[in-house]
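Heads up, there are several structures right after this.
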Structure P
Amino acid sequence: MLTPKQIMEVLVKVLDSKKARDICVLKTDEITILADYFIICTANSTTHIKTLADEASKSMAEKDEPPLRTEGVRSGGWVLIDFASVVLHIFLDETRKFYDLERLWSDAARVDISELIQSEPDTKA
């Protein structure tokens with residue numbers, strides 16, 4: 001059984017490997033009973049949303065941490081996947097701006113995920 005932090009780390013790495021944009025992790029355990037972490041990211045298209053959601057669910061199921069539920073799959077603009085201690089939100093850019101979860105949950109601490117994601121190559125050399 002993985003800890004909430006380990007679940008979050010696995011999901012961030014999977015999202016990054018599948019080219020999710022603007023991945024943000026909020027530590028919410030001290031401000032809500034909903035989850036210990038919220039992961040928010042942006043997808044390029046509805047197809048990309050499905051790919052990210054499928055890969056996240058598959059990677060966690062392989063670690064015996066399948067999602068409790070998935071919402072929004074048919075809506076096209078967003079998907080929420082509930083892994084109990086970690087809730088993953090995948091949005092199209094406009095939908096993410098509309099819901100603005102980072103502002104809504106601004107009391108939550110942002111987690112530094114720089115060690116978990118691959119840095120972009122420096123092209124300014």
Structure Q
Amino acid sequence: MDMFKDKKTRNDIILGIAVIILAAGIWLVSELLKKDGEFAVVTVNGTETAKYSLSEDAEIRLESENGGYNILVIKNGKADIIEASCPDHVCVDQRAISKTGEAITCLPNKTVITIDGEEEAEIDFVS
């Protein structure tokens with residue numbers, strides 16, 4: 001029996017290919033719509049502790065409340081964790097980030113680096 005003569009099997013294959021094409025299309029559009037970020041925002045234990053410009057190269061030691069640390073390097077418009085005191089080093093193994101919404105997370109040190117876009121203008125509600 002030929003696999004493609006069975007109508008149900010053929011339809012399953014067509015559906016599978018359609019789902020893969022749709023998923024690839026959605027991923028491609030989302031990648032194309034991402035904007036370059038301007039700031040690396042550091043959050044430790046749920047509290048924003050610092051904001052660094054991606055346009056200025058820097059190496060920063062980020063201390064966490066549990067005594068751990070992460071070394072954040074900002075270079076060529078990208079933020080990357082190059083060293084950490086955590087046992088698994090998942091944060092170190094992540095790639096450098098530069099697009100709005102991207103993040104690097106170190107769970108043991110409760111540290112998150114996110115990329116943010118434009119600096120929000122302060123709104124004067126009094127005037």
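Please treat every number below as a calculation from the coordinates, not as lab data. Given the structure is predicted, the values throughout are model-derived calculations rather than measurements. Cβ atoms are built from the backbone, for glycine too; each structure is taken alone.
A few comments on the model shown:
- Structures P, Q, by distance in nm of label points 7 Å out along Cα→Cβ at positions 59 and 75: label with the highest value: P
- Test item: Kirkwood radius over Cα pairs in Å, for residues 43-114 alone calculated as 13.1, pick one of P, Q: P
- Structure (P, Q) behind the derived value 0.95 of FRET efficiency 1/(1 + (r/R0)^6) of positions 67 and 99 (r between Cβ atoms, R0 = 35 Å, to 0.05): P
- Of the structures P, Q, the one that 21.6, 79 was derived from, the read-out being Rg and Dmax of the Cα atoms in Å: Q
- Set P, Q, criterion relative contact order in percent (Cα under 8 Å, 6 or more apart): the highest-scoring structure is P.
- Across the set P, Q, distance in nm of label points 7 Å out along Cα→Cβ at positions 19 and 83 reaches its highest value in structure Q.
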